[in-house]
Structure 1
Amino acid sequence: MAIKGTDNIMWDWIVAIMFFGHGMAHLGGFLASWLESRAGFKDESWIFGANITLSSLTGRIMSPLWLVAMLGLLMSGYGLWAARYWWPAIALTSSALSLCLMIVWWRVIPPGAKIGAVFNILVLAGLIFWDDRLITLL
């Protein structure tokens, strides 16, 4: 593993903060299934039929997945910041789950939240294609 310099520590902080922010944004997906105020979320579906919405039984059954993705992204941010060996596996899993949720509910999520899909794709591409080289850069 490369010796960390100040520039790399700064990038660790920046990316960790992005993980934390993206993780906290998933709380909105969970809450939108249960609250009347959707805070930018719409009550419709993209993949499922017209009767399956965020506030329907299926949407509410799926809602804990938003929390699982949130927890994984928060753990990824912490793991990166604290230089834990396990953070890439958690980041890969939680980014994949997050992206799947966003694709399933694409027409439901607020337009600004779609930036999170780009973040997920960058994380997945970085961890899949750059493997341990990404970890040594951080």
Structure 2
Amino acid sequence: MFDHKIIVGLSTIYKKEGSMLETLSSSGTIGSLNYLLTTPQIMEIIIEASSNMLDPLLPDGYITVGKFIELSHEHPTLTLTGGIISVIVTVTKIDGNKIYLDVAGYDDVGLICKGMYERAIVNKNSLMEATYKRAQNKF
């Protein structure tokens, strides 16, 4: 294995302005659900927060990639008002190259979502080689 600086209990609060998010309804078109924070958008913020926290703590050539996410979208939130979307990401367990995170999202009113996120530490070059090799089987 390899050395990294990720420890259980490591945590970050990541903030993003809600009005900066591109908002579409869940059907992918602008409509009556316009300006609501969607589940894919909050997941994107969680992914960004997690990789920003973890990847700088790895040796050169290594990154983390998402492996599994379990997310409960508890309450709707408007992005039109320009409020801040905050995501708290906390490392709860490390098992080999797997990093387990508790995640929670908040708006100015309170909880939006909560869940668990698993990321894996991988060698970036090996990942790309495996991806290209797999893609060749397609043709």
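Just so it is clear, none of the values below were taken in a lab; they were calculated from the coordinates. A quick note: this is a predicted structure, and the numbers were derived from the prediction, not measured. Cβ atoms are built from the backbone, for glycine too; each structure is taken alone.
Things worth noting here:
- Value 3.1, calculated as distance in nm of label points 7 Å out along Cα→Cβ at positions 12 and 100, assigned to which of 1, 2: 1
- Comparison of 1, 2 - label where Kirkwood radius over Cα pairs in Å is highest: 2
- Which entry (1, 2) yields the derived value -23500 for helix-only ellipticity at 222 nm (-39500 (n - 2.57) for each DSSP H run of 4 or more, over all residues; to 500): 1
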